[in-house]
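S.K.: Below you'll find the structures, each written out as structure tokens.
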Structure I
Amino acid sequence: MKNTFIVMSLLLLALALRFHNYSVYPQRGATSDEYAFAFQGISLLTKGVPVAWSAIPLYKNLTHLTIDGLYFPIVRPYLDHPPLFGLLVGAWAVVARETTFEAVQLATIRIIPIVLTLISAIFLYLLAKNVYGERVARWSLAIYASATIFVVNSRVAVAESLFTPMWLIALWMLTDNTKKSHRWPYITIGSLCAAAILTKVLGLVVWLSVVAILWLRQSSVRNIVYVTIGALIGGLALYLYGAAYDEKLFWAIQSYQGMSRILGPNTIWMIIGSPSIVNKIFYDGWYFWGLFALGVASIDIRKNLIIVVPAFLYLLLFVVSVNETDIHGWYLIPLFPFLAIAGGKLLVDSIENARWTLFVWATLIGVSLIEPLYGQPFGLTPSVYRWLIGIILSLALASLWRKRIGHGMAFLFVLGTTIATLQYVHPA
């Protein structure tokens, strides 16, 4: 009963923080990709043809549209992205009677990614519980629910918010059904792989990670075949969708998106050192703690297969496919659950086993919270800053002997993070 209350409270916290100022921050125009998906879905449902805005210069059927100061180069048929997320957002807009491009409101379409994030939070908890146990699952959920960079990015209506829960459900099914010989769990996972590809081409990572885990676990070839057939069906459906409107243009768009981007090692340094909320760099200690925890988890890949392999494969695909000069915060939405789980696991291990990593955790989270919680309301001088760091590290030292101090610090850090997230204002 106590555990159910804690988990439900954390899920409500995740939902409340994401709905707080959701239509205001990030501001309208921080990214116009949200409108592209809404336009795509609305036009498919009302006209039978995908129409949206695109910056790709290969379209010949181009018109110009300005809505409340935002300019959109409207193309037809729009083939930049697969249709599934656009259909979901567009259907919701149509239900809300926003059936024209001019009528689309962020307050309407952003409800979809927030609900999807709640689903992600549920399966993050279930996945972590199956792999690491109840305590790790609760702390992982607390991190995912409250961290500012996770919360604000998840308000944006982009395709990553749809294939992330699909990915988590597929991985959870692996942990929940690997001892069962029945084929249906793997057929279902294959269907999720297909849906992920129809959501975003990078959704291919769902199939890759599932197959990699099955192979490393020496699972039956039959199970790998079931999953792969699903992914192939998804790829074929995407091709047929593009070919139905303009096959030549479809392939030209795919080629342009693959070959026109500037790739290079700078992408890695951006991920490691310059995380962002949509279009603004934001240094969140929980993000860096998650990256550090993933690194620690990778030392024993067999034990941490379910988080290390998917995270590594996503980062690999990210590095070889995303323009290194144009990285946006929402690109890493699918990685956030794995950062939260890795962070939750290392946090519990550090407190329970009095590990030196407590000092890394205390420094990363403590430093990132000093400015929003103390500096902004009271001002921050060098001497006060040093005193605060000293207090935080002293508590971390004390927690090596008293676990209760460590648990108390963790609770206060999550509470402080919640307050900082509530106060967040996206820079114009």
Structure II
Amino acid sequence: MRVPGSKSITNRALICAAMAEGETVLDGALESEDTEVMVVAWQKLGVWIDWDRTAQRMVIRGCGGQPPKSTAELFIANSGTSIRFLTAALAATHGEYYLDGVPRMRERPIGDLLVGLRDWGADIVSRNSDRPDCPPVYLRAEGLRGGPASVRGDISSQFLSGMLMAAPYCREEVLLKVKGDLVSKPYVDMTVRVMECFGVHVERSDHGGYSIPAPQHYVGCQYIIEPDASAASYFLAAAAITGGRVRIEGLSMQALQGDVGFARVLESMGCTLTHATDWIEVEGRAAHGIDVDMNAMSDTVQTLAAVALFADSPTTVRGVAHNRHKETDRIGDLARELRRLGGRVEEHEDGLTIVPKPLQPCRLETYRDHRMAMSLALIAMCVPGCQILDPRCTEKTYPGFFEDLGRLIGQKPKYHYDM
């Protein structure tokens, strides 16, 4: 298998490229709802972007830190990376902006990012009267002062990533401190690596914070986006469930994405892992359950849950309390669907324990969550009679997922549009 480009890297590179001086070429760019939302937002702000979807290539003419259009209402759907990254980036410009999304977006926290940006002088508020720590967001941007600021890291690493990417355009050197435990730290490391590729220098301090000399600016470049490790996890899991063998091409264990570590999780469950500089391969069944902290790869918790149902002993996942604040409650809603299948599931404050039991077919709810749909599809692959409701929610990050899974197992997906 060769999976599409990384959503996380594509959207980070789009922020840097759009704010940069000069032209950027992104090769391997992901075509999905989340990246579409980001591209359309920058285009509405007047940034020129040419997207060859067939070639998976984008050409972006950067705005040099100030979008041509200084007022805009931006619809962000349910893309957490887009609303958090855009809010921070636009705070560093001059203009008036309103960012909103679907109803679920109005339940997803952004308050800690707003507090952090206010430390730098941003005039920014939530326009959500019911949940004032959530979108929509109104921003009267007059640039950012910079200097010291702090941001919580225990709800989402995207708050920190957003502020890091905006930091070069502050007027003064930035000293950014993380409050509390940082979740999904590999995503912050990814952010820093992408920024550095666009010519910005970031220094990590001994106490876990960051300093960024400012003002700096991003410089356009040619950037190759690696395959999406989260997407790869579903196909590696298919091998682990069935005892088969799957090789993911174009991805290495040294990838920027922390989710490549999922292959090691499968190895600890009994699979054989082999890899080289441009592929990762998993073979054999994940025979036994494990106790594992998934904080660094929380987007693959649902994938692991599917594998855990077919092991011969319980699996406990820890360190992912923040998963309740994503596209859906990825602990509570996941537990509900696994129980409907016949699995025994115990919820914990920061994860869950899955006890394998004989499974029964049912109609599986996806909660408009792309990762729920792709993970539950792995179970349906082995439990005849299961149906995945709203399968096209995978368009958020992987529009061709069911077709690719069908090619892998030699069985085309059957869509029932009257469900």
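Since every read-out is calculated from the coordinates, none of them should be taken as a lab result. These figures come from a predicted structure and were not determined experimentally. Cβ atoms are built from the backbone, for glycine too; each structure is taken alone.
S.K.: From which structure (I, II) was FRET efficiency 1/(1 + (r/R0)^6) of positions 13 and 229 (r between Cβ atoms, R0 = 35 Å, to 0.05) calculated, if the value obtained is 1.00?
M.R.: II
S.K.: When FRET efficiency 1/(1 + (r/R0)^6) of positions 173 and 405 (r between Cβ atoms, R0 = 35 Å, to 0.05) is computed for each of I, II, which one produces 0.35?
M.R.: Going label by label, the one that fits is I.
S.K.: Of the structures labelled I, II, which one yields 4.0 when distance in nm of label points 7 Å out along Cα→Cβ at positions 141 and 277 is computed from its coordinates?
M.R.: The correct label is II.
S.K.: Determine which structure produced the value -21500 for helix-only ellipticity at 222 nm (-39500 (n - 2.57) for each DSSP H run of 4 or more, over all residues; to 500), calculated from the coordinates; the candidates are I, II.
M.R.: I
S.K.: With relative contact order in percent (Cα under 8 Å, 6 or more apart) as the yardstick, tell me which of I, II scores highest.
M.R.: Structure I gives the largest value of relative contact order in percent (Cα under 8 Å, 6 or more apart) among I, II.
S.K.: Follow-up. Ranked by volume of the Cα convex hull per residue in Å³, which of I, II sits at the highest value?
M.R.: I
S.K.: Shifting gears a bit: Once distance in nm of label points 7 Å out along Cα→Cβ at positions 61 and 397 is calculated for every structure in I, II, which label goes with the largest value?
M.R.: I
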